[in-house]
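FYI, it's all coordinate maths here, none of it is from the lab. Just so it is clear, the structure is predicted and the values come from calculations on it, not from any experiment. Cβ atoms are built from the backbone, for glycine too; each structure is taken alone.
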Structure P
């Protein structure tokens, strides 16, 4: 494999294809590499290799699986700056934020290493039912087999870790299809896992067109589970085609926060600015809708706007950069259209609203109504809408008036109303006194409605990647 052409990783070998596509950096447009494009035959070989390697992974003792994952943690710690630079180059993520992703990824694999040793079953009191006397009952969890993992561009190391970590902890094998814009991070992890001692064939990586190789991955009968992070549209299609396979879908969102009166605005605003604009809003739980009580609305908007003006736009490799390139120019075209439509509908642009080459400025919209695309769809850009409300029930109604339900934040100094909101809001997670963008990697993570199906978070993902087996023994005493 030469320096400019990256191959597929199949059965522990690098396979360079004649068909490739050029990978450019989002910010400067420099050519980073040529990436091999897999075809259906390559997918078949990868699945077959993973299927054959499964027997070895299944029989591997838990302490050995754990040791491999701990070795991955060690190798990543040694190469943190190299890995963060890969993210900055291929994803356009500011280097400071990229380092934070690597730190989180290390923690994710560490949790997976720990979880490999505590995959428990339980005993069942068989005599609780008539006819169950003199019987023992127990459960244990067994790995599924081949897992197909399809990952997005926005967290190219950590979201891959949320697929690979629990899969290997449980004893599965994986065929990974990374996002077209961020294959280098996945291919680097292939090198690291290989060095860490993962059996050949346990990790297969196929790069290329999702339209061409997605269906073979999802529909093959040797694949026992599909785990996908991406758009709701694609997620629905995967679920329809997967048949009886297990499926985990992490899909879209338009995450909201409710800000009640009497909260410390200086602390709330700094977090909300971060939640709205980190990685140019290209985060599933990016803060998109801010509902502020009418008593503090004007003060909040003024202070939020002033703090947002301090964000620095620039090269992702610049240590001082807060906002850099969006992943594709077509995404800038899309969000420009949405902001313009909102303005034509009566919304006011308090800050930003324009592009600077490959960057879209941090944008604050006021006078937005819930029917505008910037409020009811997933923006996935550095655009946030701030809207007033009269009372908590009205704010909860605004939040719930959405096809999504992933994470929602509630700021309040009253614990009763905070828990009241937590009960009433339709969402996979309620984050009290913080932004919905908050996530640590062992918590259960997943949405309701069109935000997804199933849960991630290492312990919970292991459960989704194993099969529960029941065993009963009749005694002769």
Structure Q
């Protein structure tokens, strides 16, 4: 008897993955491919669109083949993606006219500063800050800097998309130019109150409306994959940006539910229900998910580098041979090891929002070695999470627990230190790939595999709860030193 499967495409910042889930969250098959990061100038980060596509397509084909060999039939496709990363392609050829400008890219910082007088308007409509992190200034840069792009755009011949849109265009052979509300709301062009592209914002950034995709609910008809592409026609029925997909995957369906994902970056999202909460502490107000035309909002804190810190130690300066080594090295040191890393490799996100900040390392001696680098890199993520949760608390949204996921939380030491620094319980799920799982849940919801969000929540299983153990005096001493390191980093940047 054939078993039912959902193909989840998880297109991330450093790799493309495809996982085939059963309705209960069981993984039948998975495949993953890393791809290159390009840094053509200081603060610039780019991806090759064709490499995004080829790694995604190859991963999908491998996962589908493996699942089918086990008697699994793919019912539908869910897509989740690195958000804000910007692609512009020719509608006739389907080819991108410039490399994908990655969410971490800071090339438009000066432009964003030049229109800073519009910050209040942008914030009120989008819930976001006026920052190079978001897509609008990246789109404008491509249209202005690529020869002939502005003219083609004005003639309606170019399409903009976040990665989900680009993949759907390719999967459907150009039949659908669509996105979902969670990706649209990360562009600085989408009004989160009207749930529409905003003409005033389009005028501000000088972007023609013709380049934009149609915005759908997170569970909707996004088209059907072409048999020429995947070998069979499969409905694409769920889409969400990676952090919102993790919110779904962690079943954060009630106001006050909080999840924090530790992938390339770290992103904490707190469900605020039907009403958007406008932060007074530099957090973002965003769409958590939109289902059946009803929007659920979230508060978000963004840390630009988390797992990327460990990747830098491995690939950038060759301090680590592999990422898992970081836990063993961290465990070898005491709390008073004295080294602090402020990972401003791509600027600092919430609550500082300084695009000019760069990474700083404090407290080194001649005795400083790989263990200090590894531990400082892991600790930094926990200190920054503390900053985010403190901002949420100051916005009137305190938390009693946090649900964590992402590749980094396989590290027990990290989860325990996180609980110690946050002074709340840290819940780790049995299925740590919450992002991919959330996309699968959305696709299954549209496809009738699940009827309600309660059906989805019924599958949630906790692997382990980490409780605070660290003495409060030691904790406060560490946080005080961290605060000094951040102040010094910001002073240098300014």
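Ranked by mean count of other Cβ atoms within 10 Å over residues 341-348, structures P, Q are led by Q, which has the greatest value. Could you tell me which structure in P, Q was used to calculate relative contact order in percent (Cα under 8 Å, 6 or more apart) as 18? It must be structure P, since only it matches.
Once mean count of other Cβ atoms within 10 Å over residues 5-12 is evaluated on every structure in P, Q, the highest one turns out to be Q.
Assign the value 1.2, calculated as distance in nm of label points 7 Å out along Cα→Cβ at positions 21 and 181, to the correct structure from P, Q. Here the read-out was taken from P. A value of 39, 30, 19 for semi-axes √(5λ) of the Cα gyration tensor in Å, calculated from one of P, Q, originates in structure P. Please state which of the structures P, Q yields -10000 when helix-only ellipticity at 222 nm (-39500 (n - 2.57) for each DSSP H run of 4 or more, over all residues; to 500) is computed from it. Answer for the origin of the read-out: Q.
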